[in-house]
Structure I
Amino acid sequence: MSEVMGLDGCAVECVHPDKVALVVANTPDAGELSRVTGVFKLLGDPTRVRLLYALLEAGELCVCDLAASTGTMETTVSQALRLLRASGVVSGRRQGRNVFYRLSDAHIRMLLDVTREHTLHAAAAIPRRGAVG
């Protein structure tokens, strides 16, 4: 009788020590992994992402403009901006009584662009139900 194997196992010994060593040597440390996951957690909220895309389009907006352009209450915008500022994703420039917010750097712009491009690509690759190939 043949041996039954779990779906998550390999049929043959397949560990490649050189590849394993490469991964171990280049894996970010715990602190860096924590910062990376923190950025993804920020992007896990649709309201914050909507605000970030508004800033990506407009370049710089005050709370009132962000609220109007995203259909979000000003208090919600302010709370989201507080988190985004604390994480270094957005920065603000004071002009009189207003603060104008913008994406903090090109890395954030690139992250938003690449993420959107990936989701559009992935959505196009998924076959629709009932579609005839």
Structure II
Amino acid sequence: MQASERRHGGEIRVYIEAGLPTRYAWRRGTLREIVRARALSIFGKLRVWDTEHNNGVLIYLLLAERAIEIVADRGIARQVPPEDWQAMIARMAVAFREERFEDGLTQALEEVSAVLVEHFPLTAGMANPNELPDRPVIAP
């Protein structure tokens, strides 16, 4: 992610979780709604929202359910329609179904980076502090 973030002013986090915590098993709603709620919770816990330009993006992978969510902060979400994020998720899901996990995640990172380059490009002399850790989080 470091290489990606040298090309734009955004921040990308990846969170990989084997299964939902037990407390999510009792929630009402569709699986998609529950996974989205979990992704939003992780977005907050990892402070992806805490960037100067509100342009953090979380890629959340829930392995047990083979679920994927992308959560974009308000600065980027205002500029990119939800359908674009859903299309990225769909392409990643195809790769995952084919057990091309690394390819799917790499493609998603490239696509998110391209969106951030388009909407938050770096210009000559522009400061680009690394506001969030780059390492993916693999939940225990």
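FYI, it's all coordinate maths here, none of it is from the lab. All figures in this text were calculated on a predicted structure; none of them were measured in a lab. Cβ atoms are built from the backbone, for glycine too; each structure is taken alone.
Once distance in nm of label points 7 Å out along Cα→Cβ at positions 24 and 40 is evaluated on every structure in I, II, the highest one turns out to be I.
Between structures I, II, the greatest calculated value of distance in nm of label points 7 Å out along Cα→Cβ at positions 16 and 80 is seen in I.
Structures I, II were shown, and distance in nm of label points 7 Å out along Cα→Cβ at positions 64 and 88 at 3.3 was computed from I.
Could you tell me which structure in I, II was used to calculate helix-only ellipticity at 222 nm (-39500 (n - 2.57) for each DSSP H run of 4 or more, over all residues; to 500) as -18500? Only one of I, II returns -18500 for helix-only ellipticity at 222 nm (-39500 (n - 2.57) for each DSSP H run of 4 or more, over all residues; to 500), namely I.
Ranked by relative contact order in percent (Cα under 8 Å, 6 or more apart), structures I, II are led by II, which has the greatest value.
The greatest value of mean projected area of the Cα convex hull in nm² among structures I, II is that of I.
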